[in-house]
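K.L.:
Right after this note come the structures.
Any read-out appearing in this document is the output of simple, stated calculations on the displayed coordinates, not a laboratory observation. This is a predicted model, so every value here is computed, not measured. Cβ atoms are built from the backbone, for glycine too; each structure is taken alone.
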Structure 1
Amino acid sequence: MGRRVSFQVDGANLTMITDESQEHIEQVLAMVHDAISLMKRKNDSISSASIYRYVMVYLADQIIDLQEIVANEPKEEGDGSLEDENLNLKKELQALRQLQMNWEGRVSQLQELLLEKNQLIQELRDKK
């Protein structure tokens, strides 16, 4: 069961139930806001109800275009399909995470060395 999420669209308060992440919800709201703003800029005398209808048609058109792209994507292994690309991206992400961990370890070592050096400097100052 999803969680209740409240948000505003064009000044109206709305609530929906979703399992999506906050980032996903924000991306959806940004797309809707951008589409509404575009329609308002093109014709500022158009009613809000008409704007919402145009936005629904525009976004539905975009969804259908994406569905067609996915439906026409080859499904065989090694042919550059979305699954292969997704796997490659996951491998690249894992490699970047490993690199980040290596750098974090190196930074930690440098911080320890800096702390030791500062302690030695302080000890020398105290002896003077």
Structure 2
Amino acid sequence: MDIVFLRDLRVDTVIGIFDWERNIRQAVILDIDMSTDVQRAAASDNIADALDYKAVSKRLVSFIQGSQFQLVETLAERCAELIRREFNVRWVRLRVNKVGAVSAATDVGVIIERGEPGCAPPA
């Protein structure tokens, strides 16, 4: 199994549980690992045979910008579902960082893994 990844995908969205958060846009940063097999794309040198990370990033940006979740957990779950469903990804690891959510911490968020057993990379 091979991995296609995206790092530091920054998107502004409405997210949070407090009233003031529902009236502003805040940045979330995503790191994504997606299982795939790159052999076909490598052999053909054709984007049609690859997991198109640009298409994944554009779709996620559009989805997240239009969302208004309260919890980063919900945002992460919905993004993982979208990636698996729309891009035929069998396994995904997604890290969602809500920058500045805790004043004493640099980063805060969740990391989830979703997918078929046996599709995750070795630990």
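K.L.:
Thinking of 1, 2, which structure, once helix-only ellipticity at 222 nm (-39500 (n - 2.57) for each DSSP H run of 4 or more, over all residues; to 500) is computed, gives back -25500? Each step should come with its number before you reach the end.
P.N.:
Working: 1: -25500; 2: -8500.
It must be structure 1, since only it matches.
K.L.:
Identify the structure, out of 1, 2, from whose coordinates mean count of other Cβ atoms within 10 Å over residues 63-70 was calculated to give 9.9.
P.N.:
Computed on structure 1.
K.L.:
Can you say which of 1, 2 returns 18.4 when mean count of other Cβ atoms within 10 Å over residues 31-38 is computed?
P.N.:
2
K.L.:
If log10 I(q)/I(0) by the Debye sum over Cα atoms at q = 0.11, 0.15, 0.20 Å⁻¹ comes out at -0.40, -0.69, -1.09 when worked out from the coordinates, which of 1, 2 was used?
P.N.:
The correct label is 2.
K.L.:
When mean count of other Cβ atoms within 10 Å over residues 7-14 is compared over structures 1, 2, which one is greatest?
P.N.:
Top value of mean count of other Cβ atoms within 10 Å over residues 7-14 goes to structure 2.
K.L.:
Out of 1, 2, choose the structure whose coordinates give distance in nm of label points 7 Å out along Cα→Cβ at positions 15 and 111 equal to 4.3 when calculated.
P.N.:
1
K.L.:
With distance in nm of label points 7 Å out along Cα→Cβ at positions 23 and 87 as the yardstick, tell me which of 1, 2 scores highest.
P.N.:
The maximum falls on structure 2.
K.L.:
Which one of 1, 2 has relative contact order in percent (Cα under 8 Å, 6 or more apart), as calculated from the coordinates, equal to 27?
P.N.:
Working: 1: 10; 2: 27.
The read-out comes from structure 2.
K.L.:
With FRET efficiency 1/(1 + (r/R0)^6) of positions 47 and 103 (r between Cβ atoms, R0 = 35 Å, to 0.05) computed per structure, which member of 1, 2 shows the largest figure?
P.N.:
Structure 2 comes out on top.
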